[in-house]
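Pasting the structures here.
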Structure P
Amino acid sequence: MDAYAIVEGSGRQFLMQEGRFYDLHRINGDIGKDCLFNNIILVNKDSQIDVGKPSLSSTHKVKIKLLRHLAGKKIRVYKMRPKKKTRKTFGFRPKLTRILVDSIIEKSSGTSSCTFS
């Protein structure tokens, strides 16, 4: 495994590597836009591990690109009350955003138009 970072975004923690894409809960932003993740928990780059207490927001950033918005796999929910002849089925498709991790940046000097915490 090359360089990776553990990032907290959209309510969950993700292990992100450079050059890979991930599906997160919907992120408001324009398609094709470059953004930065600020809330970095751990970075492993060139076998050097930096751990945040609680985060590395002042020293590291993860640069991402928003690829597209999509809907996730449908989740079926079935409710039934026994002996009452009550049955209900409904579905749910989570709204997702596909991102591409461009790079893990140390000591960020550049700024971006959008940042996520």
Structure Q
Amino acid sequence: MIDRVKRLESLFLEEIASFVSRHYVNKFGGVITISAVKVARNLKNAKVYYSIMGEKKSPAELQKITADIKRNVAPYLSKRIRIKRIPSLIFEFDTTAQNANRFEEVLTRIKKEKDHNEHE
């Protein structure tokens, strides 16, 4: 069962990313990237992790974007993937890139402070 879930995650990631890249390029003032898909073991739900490069979006704008994608991608997936039922898609904003940038900024600040203290 775990192998099947992993294969479905990979397949959903490929198909959703392809759909989004074709239909949502710069549509919302930024580039939407699908970074991961995690399918529940019972195959009822799938979390779709995404990020948007470009303009910063408010939570309401993000919800509007994901609702639009969700509404349009589900019929596409049902045509492209042959399984009994497409899982319910739950979109979650992927903060990995933001966390990495924040971490890098902290490291840079620490290095600057260290260099400053060594020169005193």
Here distance in nm of label points 7 Å out along Cα→Cβ at positions 37 and 69 has been calculated and equals 1.2, so which of P, Q was it run on? Q
Value 0, calculated as helix-only ellipticity at 222 nm (-39500 (n - 2.57) for each DSSP H run of 4 or more, over all residues; to 500), assigned to which of P, Q: P
If FRET efficiency 1/(1 + (r/R0)^6) of positions 53 and 77 (r between Cβ atoms, R0 = 35 Å, to 0.05) is calculated from each of P, Q, which structure is the one that comes out at 0.30? P
Quick one: relative contact order in percent (Cα under 8 Å, 6 or more apart) came out at 33 when computed from one of P, Q, so which one is it? P
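Values quoted throughout were computed directly from the atomic coordinates according to the rules given, and no laboratory measurement underlies them. Bear in mind the structure is a predicted one, so any value in this text is a computation, not a measurement. Cβ atoms are built from the backbone, for glycine too; each structure is taken alone.
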